[in-house]
Structure I
Amino acid sequence: MIENLTGLHETVNYKKHMHLQLYNNDEAENYPPHWHPPFELIMPTRNGYYACCEGKDYPIREGDIIIISPGIVHELFAPEKGVRIIFQPSLSPIDLEELDAILSLISPVVLVTPEAYPNIHARIRQLMIEIRDEYLHSPLYAEPSIYARFLEILVLVGRHHAELAQHHLSLQNMKQKEYMEKFAVIVNYINEHYTEPLTLEEVAAVAGFSKYHFSRLFKQYADTTFYKYVNQKRINYAKRLLVDKELTVLEVALQSGFSNLSSFLRMFKQITGCTPTEIRKMYDGNFDFL
């Protein structure tokens, strides 16, 4: 299935005149660590599947759907017999202001199961089947039809996470709309400043909260801590910088927002499982990133 792999980077061969690729895959083949600019959505339709994304294991049962965000290093493992839909849509045709907020909620990986997503799992499963059928059998206006369904999947998952956050906030008698709006402001602020010496106190002040209250709210909305979120953004950016072999690892560290080399190396290894030098040796050429 991986047709073009250079180091860790997979160049996805999109279908002609489209910005997406889909496989109704039945290969009993494992795929080594790799990443690519488009999303990857996988749903086994017969037997299970298995993914390892940045060191975390994700068993995928028949009918479950895993959503892997762009730029995430992952491995895939197939059973001897089975079939799964593997869908890779590029974000390049999509220019929506709220997309960053949705991505911040679902990155790096979401596993949609009936237990974790009881209200939307069946609909997402149906949408994946419709995407497969459109791709394989409906050439007329297939791409806009498929993207409409892909965006619905993102919206369903994004709203699910937002509703969970709103539920937690309502238990504390907070104004739900106000805090959702503030979280969007916080995400935008972090996206604009994560390569700078950003502190929890600074972002809490932007949101108008104490750092302790802000930390709790951020965990509820993003399902991770503030510093883990910022460091993930910085490491993803550092991986892009490492393509430029004229930059030293120290320059990459500083441009990514780290104050010193040792903290960068420690965090890079913790998040990716590799050192910057190991990643750089796997690159061979210049790649375009979203």
Structure II
Amino acid sequence: MKAIEKGIHREITPLKNQDCFLVFDRRRKKFNYPVHFHPEYELNFIFGAQGGRRIVGDHMSTIDILELVLIGPNIYHGWENLENTGEDEFHEVTIQFQKDIFDPVLLEKNIMHPIKTLFENSTRGILFSQETIKSVENTILTMSHTQGFDSFLKLQSLLYDLALSRDQTFLTHMAFASKNDFHSSQRIEIIYKFLKDNYQRTIKIDEVAGLVNMSVISLSRLIKQSTGKSFKEFLIEVRLGSATRQLIESNKNITEICYDCGFNNISNFNRIFKKYRNCTPTEFRLNFSGVRTVY
């Protein structure tokens, strides 16, 4: 298989194995995150960024004043400014959830058939109609302020409403979507889970290679093909995913977060954070705006 196209990278989301989903609600003037992919589903709502450009797989198109897209696991996606001038703020709500949020046995039940079909179709990216967006807009806008189990019930209801909605548009051609099958490799998922469970300690590549019965060379090749990163870079991204979450959600000082996330000293942590996030941990915490809630 070909390595990941240059400029497209795997995002390490803040979701942990025990989390169901997260809601990221913010206002900003410009898109600034590059095209990327991740194993979680993503529902992205945007209001007021008309003239921007949507990229999903091999699809590119200018967006309207209301935008709602469901992205399946490991599909390339991103939004660019294009004709969006950045003069006015737009509102963006991103909902990310795990692939196993529903048990496969549950998804086989008749009542869940619409959601199962929605998930299957999301592997091509689904754009919802303006009429559908208006009907679910209020639900989406209140997601970041709903607490406890009610938030999960609201997500289920939202997905069911979207599953039954009319005029869904599939964005990526089926032939292109099938190219991404290797991302869901069982071995990569085992590796990813192991790193997320153990990133706080020293992890050597030969330990991970033994975990999936591969040589170090074969493991390095698999990770590069599936993520576009070396083993070291992939582990760093996992650690930084945890660090950014703690910077947003906790009152821990930078040094505590550094050691919690498996970095061996504060200067190394600051240097790596700035290299990968284009700012220091302190600047990230000061500049962050929005509401991020993990359930």
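Given 20.0 as the derived value for mean count of other Cβ atoms within 10 Å over residues 119-126, which of the supplied structures I, II does it correspond to?
Values: I: 15.6; II: 20.0.
Here the read-out was taken from II.
I have 16 for relative contact order in percent (Cα under 8 Å, 6 or more apart), calculated from one of the structures I, II. Which structure is it? Can you show the working numbers first?
Numbers: I: 16; II: 23.
Among I, II, the structure yielding 16 for relative contact order in percent (Cα under 8 Å, 6 or more apart) is I.
Hey, mean count of other Cβ atoms within 10 Å over residues 55-62 derived from one of I, II reads 17.0; which structure? Walk me through the numbers on the way to the answer.
Values: I: 13.6; II: 17.0.
Going through each structure in turn, the value belongs to II.
If helix-only ellipticity at 222 nm (-39500 (n - 2.57) for each DSSP H run of 4 or more, over all residues; to 500) is computed to be -12500, which of I, II is the source?
Working: I: -15000; II: -12500.
Comparing all candidates, it corresponds to II.
Read the figures in this text as sums done on the coordinates, not as results from a lab. From a predicted model like this one, the values you see are computed outputs, not experimental measurements. Cβ atoms are built from the backbone, for glycine too; each structure is taken alone.
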